[in-house]
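Before anything else, here is the set of structures, which you'll find just below.
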Structure P
Amino acid sequence: MSRKKSPPEKKADSYKKDRRNAYGENSKSSRKNIPRAKARDHREARRVGRQGLVAAKGPIDDDAIDKAQTKATTKRHPTFKKQPDKPLGEVVEMKKGRRTTAR
């Protein structure tokens, strides 16, 4: 059975476990910007694949087909990576530092 925690223990646990968005922009904007970034990456991947196929148009040439296939399959498209939220303790320390330097 777990024991009751004292208020300082609860606060220390909260500083370790709780996370905050410290990216620097409005936290609500992530709901729109994350899907936008993923869609942009997927559009880029489709565009790169299509460029190889457009170059292969015209008379059938084995070299052009091979080039188009290798270009479409070997080029890595950019991948969007979300930035993880920071622990609450780090965010509080960062805010304290800004508060003291601003005065």
Structure Q
Amino acid sequence: MKKVPCFTYGVDTSKPVTPLLVRDAILECFFKAHCEDSGVTSEEAEARKYCRQIVEKVFSDNGDDFEKPTKQSLINCVEGLVSFSKYFRNPQVIEKHYDEIMELINMLP
């Protein structure tokens, strides 16, 4: 039986999931949680750049490589973003996004 495509932050979960796809999903998720869903009115390109800088900083602060993520570095990143986000978002929003990204991470070998 063929898997039905299911997309999580742009990742087709009916196909193999890679660390780079998950990293990009984290970027999209963070943008949605902090800019798009929160009503930030800045230009989308600037908002995406801002979100990317935060995600890159979390990778860097953890001593991880943003350009060559591993399963563990993605977990480290998500945990860092949860810590960052607790000052801006309610726990239910954080938990929802955390769970969605962890589903993708758990699909990695």
Open item on the list: Quick check: -18500 is what I get for helix-only ellipticity at 222 nm (-39500 (n - 2.57) for each DSSP H run of 4 or more, over all residues; to 500), calculated from one of P, Q. Which structure matches?
Closed with: Q
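Compute Cα Rg over 2.2 N^0.38 Å for each of P, Q and report the one that scores greatest.
Numbers: P: 1.94; Q: 1.05.
Across P, Q, Cα Rg over 2.2 N^0.38 Å peaks for P.
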Open item on the list: Looking just at distance in nm of label points 7 Å out along Cα→Cβ at positions 9 and 81, which of the labels P, Q belongs to the structure with the highest value?
Closed with: P
TODO: Supply the structure label, taken from P, Q, corresponding to relative contact order in percent (Cα under 8 Å, 6 or more apart) with the calculated value 44.
DONE: P
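Every read-out reported here was derived from the displayed coordinates using simple, explicitly stated rules and does not represent laboratory data. Keep in mind that this is a model prediction, so the values were computed, not measured. Cβ atoms are built from the backbone, for glycine too; each structure is taken alone.
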